[in-house]
1. Ranked on Rg/Rh (Cα atoms, Kirkwood Rh), for residues 140-211 alone, which label among 1, 2, 3 comes first with the largest value?
2. Can you say which of 1, 2, 3 returns 181 when volume of the Cα convex hull per residue in Å³ is computed?
3. Have a look at 1, 2, 3 and say which one yields -19500 for helix-only ellipticity at 222 nm (-39500 (n - 2.57) for each DSSP H run of 4 or more, over all residues; to 500), as calculated.
4. If Rg and Dmax of the Cα atoms in Å, for residues 28-179 alone comes out at 16.8, 46 when worked out from the coordinates, which of 1, 2, 3 was used?
5. I have 21 for relative contact order in percent (Cα under 8 Å, 6 or more apart), calculated from one of the structures 1, 2, 3. Which structure is it?
Structure 1
Amino acid sequence: MLNYQTYGKINASAVVFLHGFMGNLVDFQLFTDIISQSFFCISIDLPGHGKSINLEESAYTIEQTCTEIYSSLQKMNISNCTMVGYSFGGRIALSFVDRYRDFVRSLVLISTSPGIQLQTERNLRIVSDINKIKALENNGLIEFLNRWYEAPIFSGIPEKLKEQLIADKGKNIVSELDKSLKNAGTGVMQPLWGILPELNFSILQIVGERDKKFCDINMKMQELLPKSTLEIIPNCSHYVHLEQTEIVLSKIYNFLIINGNRL
């Protein structure tokens, strides 16, 4: 069973928040504090993160994660929702849409990719993730995090935010992160580019201007999505929602007011 926290009145329209790799449900606290004034917010700890730990091995897969999210929402008598996913959480949100399309009324994707299209490139990513697991096990989490934030997608991240992220994410359990990478990493995920033209509901894409890799991915995604708005936020990296929280929160809230009401 996945750990989750709810905010707001349960009879309001539902918005589900899914954090990124090495995050937890607290990552969206500033967002749920505001959005829950108008919506019923559910923030979930994905497998291997927060309090969703010590699960059966199969529970860490993308397929089972989607099943567990659906089961949790059904237990709350939620018939449809908007999903807000960041990075890893965005991939889970798209995978959820692929399985339970009628359950999702709109979607917010922050720094998200629909997966790697070529099998050869997915194989390379699997090898890369295996090497990440070895680095985690051999060098420890703090050393891993210091190297993690050297990646180009985090270019220009404010030093104070970087220090806070390392402190927060340094509390993760290495063995749990290993299982997350092994079972739900980008390499093992089936690419979802093919479903994008079929998503006939409103989608908000948000990326940081300095995150060139995901800017390119999201521009390609927008060409395929029938009802998408792409927001490229200036002077931000992959952590766009943490670097410019007020701007991103405003864009998400306005999107929800227009597109997030219960069907």
Structure 2
Amino acid sequence: MSASRRSDVFMKISATLLSLVEDHIRYKFKNKALLIEALTHKSFCILENKAIPHNERFEFLGDAILGLVMAEQLMFLFPTDNEGMLSKKRASLINQETLAEKALSMKLSDFLILGPGEKAQGSHLKPRILASAFEAVIGAIYLDSHFDSIKKWINNEFKNNISDIKPDMEFEKDYKTRLQELTYKIKIGTPIYELISTTGPSHDPEFLVCLKIGTQEKARALGKSKKVAEQKAAQIYMEALAVQINNENKKNDYKQKVKLGKKNVKK
């Protein structure tokens, strides 16, 4: 980036604001230009700003680093898992929803450098853009430091997500999928998940989610990620439904027995 262009972008983000970003991501950059590039969306780099680099190259790098670090962690944590199971577990950790949540918890949405059109559309809250920015920050930290440093940063950011993974976790059919199949089968409607609140410090947030069928709330659950909270809510409601269905079956069996008893008496 040329000195003049770098100066132009610094005007968009002051040194004080950059320091605030660093506080949220828990890393101090030696080269602040790397952080600026990680926060710059391609929509900003048009017309008079077309010489300014955007974050897609950093995103490419960050994606590769994140995949490698998580793959290594899972290899050590689950030594008996085959490649297929390890891939599923990695996919449960590294996906757009999870990365966007992490970006939001770091308040990256407040600092993204977007073009006017994207700003007008509220694109700073789009999961795809947030997830990309998170990966770009990973790439920028790596370039500003070294692999051991970014590896430690990633492992710290994902420690709660990793601790939620159990060796016997069912990845083929999770609770959300199984609940959706059940509600479709018994024709009661499609489950809807809504985020109620996010509490706790930015480095260790907790998400409260509610599950609804139509407009009626059926369950609430807390989790260290929105995805985990949704799974817990689905599990709670599935268990409640199982009890309800079992009771209804017992009632139907009883009614059938009473009906048969009356027929036998008449005979």
Structure 3
Amino acid sequence: MNQRTAEKVEKVRELRYDCLRAAAVTAIIMVHAMPIDTLGARQWWFNHIMTPILLAFVGVYFMLSGMFILGRGTEDIGEFYKKRFISVGIPFLAYGLIYYCYNAWADGVRLSVPAHILRYLGQAVTAGIPRAGHLWFMYAIAAFYLCAPFLARMVKAMTDKELRFMLLLMLGIHTIETAGEITGLDVKPWAQFVLYTGWVYFFLLGYGLKRLCRKEQFPVFAGLAVLGLVLEVGADKYLPGWIPQSLISLRLW
């Protein structure tokens, strides 16, 4: 296969993934419209059933990113960073600037243009733009892209057995962290030093599921999803004090 043919194969789009990405973006927008306070039983049930479903699409979006980016390998690191800065970095900076200008106007901040530029860049770098807490999503994406060329090389060098073991190990660490929040046993002083914790797990999981799983296993994952939803709603209803603080924070953004 020559280079031109390889490029054409790489550019072939799969409609199912485009639809899933569109559904994920829609769900992420919809979750911001969900009311935190409910007025009656019907609204409570609707809120507590739909919210975890919509929030799950945050992980789905990260998984799709990892599936495509890590699957390609990102051989040319410089070119990879250049493309992502153009497609993600510049729009993010422009969108953040809109928020900054509004905040400066609303808060009555009066500075020179150079001072405003430095202040904006400082807020953008430290994720401190007021009224823009939802931009955490873009900081996560930027962090994934920064690591992606090296993660791609790592996972491609692994055997299927090694990749499966790493994903299960990461899942175990997440489980311990969540259980620690529920039971009041803080394990983050040591867990924070473990490589690849946090949302990057979903980034790696997207690639891992594509490589390791078969279509015949879909009913198993569907069943686990339903079980997770039942446990989530049940915990909201009967054990609200056991909801991890990290999940509460995620709902509030």
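Only the coordinates and a few stated rules stand behind these numbers; no lab work does. Bear in mind the structure is a predicted one, so any value in this text is a computation, not a measurement.
1. Details: 1: 1.06; 2: 1.14; 3: 1.00.
Answer by largest value of Rg/Rh (Cα atoms, Kirkwood Rh), for residues 140-211 alone: 2.
2. On the way: 1: 112; 2: 158; 3: 181.
This figure was derived from 3.
3. Details: 1: -13500; 2: -19500; 3: -24500.
Only structure 2 yields this read-out.
4. Working: 1: 16.8, 46; 2: 16.9, 55; 3: 20.0, 59.
Source structure: 1.
5. Details: 1: 21; 2: 16; 3: 29.
Only structure 1 yields this read-out.
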